[in-house]
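Multiple structures follow.
Every read-out reported here was derived from the displayed coordinates using simple, explicitly stated rules and does not represent laboratory data. This structure is a prediction, so every number in the text was calculated from the model and none was measured. Cβ atoms are built from the backbone, for glycine too; each structure is taken alone.
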Structure 1
Amino acid sequence: MSIVAGFAEICAVISLAYYFAAMLAAWRFARIIAAPPAAMPAIIPQCAVLKPLRGLGANLAANLTSYLELDYPRAEFYFGVSDDEDRAAEVPLALRDQYRFRPITLAVGQAPDCANRKVGKLIQMAELAATADAYLISDADIAVERDHLRRVAAELFAHDRVGVVSCLYRAQPGAALAARLEALAVNTDFAPLVMVSAAIEPMRYALGATIAIRRATLEEIGGFRALKDLLADDYFIGKLAAGRGWEVRFSSSLVTTHAAEEKFSDFWNHQLRWARTYRTTRPLSLATILLHGPFWALLAIFASGAGTFALKLLIAVIAARIAMAAYVAGRVLGVRGQMRDLWLVPLKDLCMTGIWFASLFSNRVLWAGRRLEIMRDGTMREIHG
């Protein structure tokens, strides 16, 4: 047996062990999200919900409505757009009449000299909500359950040193193949990896889909201005808070996004941006190549000349991979529509292997129509021409 075949078989076995560990971590996470919300503090914190917006997404109205329907008595809502020409502003303005009992503010413009335009909007919104006890930051494409803010606020103020609470998210697949691949990447790659990470190491990062942060914590890390040139602003919120001695936790509240990619290139560029961002902010993420079971099993077959053990290993890897995907996406995350796409999981995994290798050759990414280069310190600069 060649050295290549032996190494590939070892990596395939490592992948099998990871699939088993991911199912255990998912079982643990399922128990967390099934628990009832924790008790709220005696004095309910004032929470400012900050939503940076860009463009009229298909589900934008439904997503924003899910926040305005939150079962939380002390919430203020701030929606931010870069300028008056952004049609996303139409949605919160239209919702004002329907939700007159909710304090809704539209912030137009962004702080100057911010390479990260999302953070530029957050700076503007946070200045309008300067007296809030905590800030809930979430992307425009996120929808939540009615008890979301009760859960998150109770967890954030459960202990004096809890400074940041972040939420895991699931993706509902769209109709296009690219959207189905994107949802699979979120539900069967990203989510289980985060579950395993949270089970074995202290959290020192946050996830951008939803982040709750105390005002005191935000002030201590330098406010949103400390993130103005960073691409992975969500990651650094957790890292900076943990570096100041604050505890970062995962919430029991699961939030939802909808994958809307229309073309394969949309899926590829999105995942490539993530991969290059992970590599620059957390170089240890390079080791995830060891978990690409289908790639290693196929390599073992080619390198061993279709040896019997390698063939059996491929069958075991594919079966275990699909079983893990079905358990995490269907049973734990509750994305029932994903079950029809389980046959795509090994093919998606091979795409992700290609993305992993492609991520090594450049630090340039596409984000919101902009071409950016990620610097070694996590900051970014726009590439013109």
Structure 2
Amino acid sequence: MLIAGTLLLPDDRAGGSGVRLATGSVLARDGLIVAVREGVTADKPDLGGDDALILPGFIDAHVHLPQFDSIGADGMDLLQWLDRVIYPAEARWADPDFAGAMALRACRQLASFGTTGIAAYLTVHHEGSLAAARAVESFGLRSILGQTLTDREAPQELTRPPLQLLAETEAFLDSFRGNPRIQGAVTPRFALACTPELLAGAGALARRKGAAVQTHLAETEAECRRVEELFNGTPYTDIYERAGLLGERTILGHGIWLDAVQRATLARTRSVIAHCPTANTFLRAGSMDRAALRRDGVRLALGSDVAGGPDRSMVRVARAMIETAKARGDTPPTAADCWRQITTGNADALGWADTGRIAPRAWADLIVAAPDVPWRDAPDPLACLLYAWDDRWITATLPAGKIVHQSA
């Protein structure tokens, strides 16, 4: 498949970590990019053309597939929202057929917004989680997926004994060993919902299997207070570190209410905070101090956190990252920073060197778009594209070179 237009390429010149735009073409074969020809277009490409914008597929570093039908449940704090809205929604995944069908619907929605890679939570249900993961696998998104681990502080139908959860998680991890596009993750919901026994077992399992870890960290003050009560005042990051859950393959959602000592722990362990600005605003959780985390050397990613986050578009989530920094009085990320974050930046944070970029030997995870604004003549074309972005511009989304979303 030959795809031509203006390409969004990594810009690592002079030690930079941005992006740049260049006319060119991409040749993809068997799901991989085999050639990138900068400055060379094609008279009759399979996709794209002179007016097309070719982007790496967007990557969402923190999302909940069982929550896609719960977007917009407003007026509650996190713990109320979980109890009244999310736990009833997740209980429906006891039916594997429902779970698989819903996961497929979520994949289609994500692809329509240009997302080709996700780090996603499923539910506590083993068979439902397996069915959902198989649906994601068949659809083709590059994925980190985890059966959620919960053994307390949740409805009875959503808790399981620790040993059962750990055995099921090991089986889940083993189910996807042969597919380079999908990985299992050890996924404790958060410290509030897990006993020390479950957290320690999860950490041991992640180390033994070399698996990624997903969980939540310090999203709201009320959550932090309850965690302090349950763990005798132990700092939140210390709870995870003592359980062996921190490390360079750990993705921690939110990370709002952290002091300098906890930020230092995250930096030392090379753990990743997935910033979720739209969710933080929607649930009135607070605003993450991105400047302090960056200053202290903490690795960052960006996530939609659907359904806490109401936006499925990673471009809108990236704009919210700018707006949050401005509201805090911090120097905001640039438009180039945003485009880099939702492509190469998130890929690198998730340990994926083979996606999130238009480069030879990377997966052909691509977006073809047709902007209807004069962005090339703008003072900052990247900023024009970011702020004027319309998801209806997306004419094709291709995970691994397969068209899964296409519009006229």
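Of note:
- Between structures 1, 2, the greatest calculated value of FRET efficiency 1/(1 + (r/R0)^6) of positions 142 and 334 (r between Cβ atoms, R0 = 25 Å, to 0.05) is seen in 1.
- Entry that produces -9500 once helix-only ellipticity at 222 nm (-39500 (n - 2.57) for each DSSP H run of 4 or more, over all residues; to 500) is calculated, selected from 1, 2: 2
- Comparison of 1, 2 - label where FRET efficiency 1/(1 + (r/R0)^6) of positions 86 and 326 (r between Cβ atoms, R0 = 41 Å, to 0.05) is highest: 2
- Among 1, 2, which structure scores highest (criterion: mean projected area of the Cα convex hull in nm², for residues 126-253 alone): 1
- Winner on mean count of other Cβ atoms within 10 Å over residues 110-117 once structures 1, 2 are ranked, highest first: 2
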